[in-house]
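So, here come the structures, one by one.
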Structure P
Amino acid sequence: MAEVSKDTGIAITIIERFETQRLPRALALKERVDRGERLSDMDIAFLKTVFDDAQHIKVLVQKHPEWQSTVARAIGLYTEITNKALANEKAADTKKG
């Protein structure tokens, strides 16, 4: 029973951090890369932290499959950002060369 309460507490903390910090920043990054802008070193560090945290979240999601769709949507957003950022980097390199 204590394990369920601990998981719930962790989930609430993760959700609050996502809603108040990560999602707004991710949406701002998405807007920027959609405009063709490149990511800064700070942006890349932020995404690395998010992906590192995702490794820890996977354990919780395995225990609680009801969270899978929410986590999948968040991962999808970050994947869109990184794919578009990579395309922007390639486009910038093409313009240089």
Structure Q
Amino acid sequence: MPAGRHKSRSKRRVFVRTPSKTKLTYRLRKPSKAKCGNCGTILKGVPRDVPSKFKKLSISKKRPERPYGGNLCSRCMREKIKLKARIIKGEQ
């Protein structure tokens, strides 16, 4: 019977093959995929990992290195930059 801390379904059950027998281990579930704040599509280049592992990554591996990287998809980012350029050009 599993220990009390393992009875919750918040952790996923993983069977790990060892040389002697197959053991049941408990690991954290991955969070949902990052989505674009504008259109809601899944962001590419943003890893889907447990927060404790995500914290250990370098900044360049956490999100794409472009404006609005990790917040907007590339299509929405381009549209936003074009819109800002139009607004600035219109003020001059």
Structure R
Amino acid sequence: MARFTTRVELHIEEDEDRSEVYDILHEAMEDEGFARTIKDSDGKTLKLPDAEYNYEGVITIGEVLAKAKSAATTTEHESEILVTEAIHRKWHGLKKR
């Protein structure tokens, strides 16, 4: 099973409510199978930084990108998306969920 870290940045006008738009994105990403958390080696669930998502499954990196693009379009905003296949992960300062 592959693991992917995906970052989605939305282009939001200054007068718009950023949290409302990102809430739409978070829900759409969840519907596509993404999580905003990861588990550490002790099984503790940790929250990823804002606009970062985890995807795990038998899937290609292109398919993960397509899912993220589909979710981002639900916000009706332009987006920038980066998908990285995670072979090894290290982190610092992630908070417990």
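What follows draws every value from the coordinates through simple rules; no lab data is involved. Just so we're clear, the structure is a prediction, and the values are computed from it rather than from any experiment. Cβ atoms are built from the backbone, for glycine too; each structure is taken alone.
Looking at structures P, Q, R, which one was distance in nm of label points 7 Å out along Cα→Cβ at positions 52 and 84 calculated from, given that it came out as 3.8? Structure Q accounts for this read-out.
Can you say which of P, Q, R returns 13.5, 43 when Rg and Dmax of the Cα atoms in Å is computed? Going through each structure in turn, the value belongs to R. When you work out relative contact order in percent (Cα under 8 Å, 6 or more apart) for each of the structures P, Q, R, which one comes out largest? Once relative contact order in percent (Cα under 8 Å, 6 or more apart) is worked out for each structure, R has the highest.
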